[in-house]
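J.: Below are structures written as structure tokens.
Quick note: the coordinates plus some simple rules give every number you see, no bench work behind them. The structure presented is a predicted model; accordingly, all values stated were derived computationally and were not measured. Cβ atoms are built from the backbone, for glycine too; each structure is taken alone.
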Structure I
């Protein structure tokens, strides 16, 4: 029988944590913030994603060490309550609950993309359904939620891999050789864009909330937090390459990835070299 503490089973291994970590990181941030970052950093967006991961991992190392040394279910709330006081824990929890209202944005973004793929769907109904499904799966238990998370992560990674695979052959690599295109607003603009993208690359810190349900938190927690953040950042960097390289930057700045996905996807334009040239968004040399 699995070892239990406070009624919780220690069932989560490294790959479970990787699945949860990647799932926590990948969200609406990549869909919403990429276009905004392009308007700030231009062709430097892929590099901004990598820098954002470094900015996220540094403070996460503190949580990883704390979670490894004192594994506790409840994460930061438990630490604040036990080491600072119950009143401070109450205020921390109140702020945390208020901050979770942003989950509605994730459901709405999911519904918007779903409706763009399947016209005729009701966005409100789709958003309500997906949010309810996620709530129910978490009520059922962390083991079941982790398994569902792993399945969804595989779907997400495959979708992003296809976006990158279809988009890379159509990238105009010359845009990355132009210093003015990589940092159109200088180093300050580049750092601003990287700071903004920390909202897209963050999320692995929530693994510290599952310390009481991990088989080996001392070994698996820091590895999963760092590995999941680094893996997603690399995927995001490739997405950034496609986002700024397929269409002219002034067309994609401030826009969603749907704009890039259409010309990146397979189409009759790719059946021959002559037709591909005719359909290319870039002017001929």
Structure II
């Protein structure tokens, strides 16, 4: 007999280095024995850390999750600029960073903190006329992406190592979605006149989801299962509205119900605590956005 599908929910994976986000999805599809798995918040192959996967009906949540704030631990290398703005690219230029003072580094970081205009790396996943920028670069095209507004809430130096003409900075970056840490490394090095690139990157949180709930792929293979079931996922990521049995039945049928008085998208829960839907107030009524437990 074929194995039953897994229950719906979120799997928070601690992505290993050297794998694409799609590679992780492919493995978890095999481990959990379902094709209905998608991911949110792509990570580059060299990066490790939090990757949010939706399983079964929870794939419907991925487009609504508030994943607009992310936290990273990174190592920035000053003294060389690369073609990819990280350690996997070819060196474009080298500079002597040995004479760069800590105060100069602090000033350069301050200039890259707050609301800034950032030009994404040419090998980013940004689409240009429907095609990923990195695919165009691999095809031999010159790609120059326009700058766009992002927010860097925190950019803190945790440790500094000086090795000859190279300086390595261990940093913590708390930023808005769409911010490229490799571009911060590039721009910091450019501002200091030494060149810079990203040497290591680990994502520690995406929205409300942190490494505390993350599972390694080896662990998922040994014990296939979720990090959060559907109700836990909605409760963690959205405001909550508890409704009575009559309203719950209407929600299950996708009908409008009285407004909950909450801003943005929120989770609707039945009297027994079972999650029913995501909804959004429109005036005095609420409209189900995604029905998770249809009648």
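J.: Once FRET efficiency 1/(1 + (r/R0)^6) of positions 44 and 68 (r between Cβ atoms, R0 = 30 Å, to 0.05) is calculated for every structure in I, II, which label goes with the largest value?
T.: Structure II comes out on top.
J.: Another one. Quick check for you: by mean count of other Cβ atoms within 10 Å over residues 172-179, which of I, II is greatest? Present the calculation step by step, with values, prior to reporting the outcome.
T.: Numbers: I: 12.5; II: 18.4.
That would be structure II.
J.: For relative contact order in percent (Cα under 8 Å, 6 or more apart), which of the structures I, II scores highest?
T.: Largest value of relative contact order in percent (Cα under 8 Å, 6 or more apart): I.
J.: Matching task: -22500 is the computed value of helix-only ellipticity at 222 nm (-39500 (n - 2.57) for each DSSP H run of 4 or more, over all residues; to 500). Pick the structure from I, II.
T.: Here the read-out was taken from I.
J.: With mean projected area of the Cα convex hull in nm² as the yardstick, tell me which of I, II scores highest.
T.: On the way: I: 17.4; II: 18.5.
Comparing I, II, the top value of mean projected area of the Cα convex hull in nm² belongs to II.
J.: Which structure, out of I, II, was log10 I(q)/I(0) by the Debye sum over Cα atoms at q = 0.20 Å⁻¹, for residues 12-59 alone derived from, given a value of -0.79?
T.: Derived from the structure labelled I.
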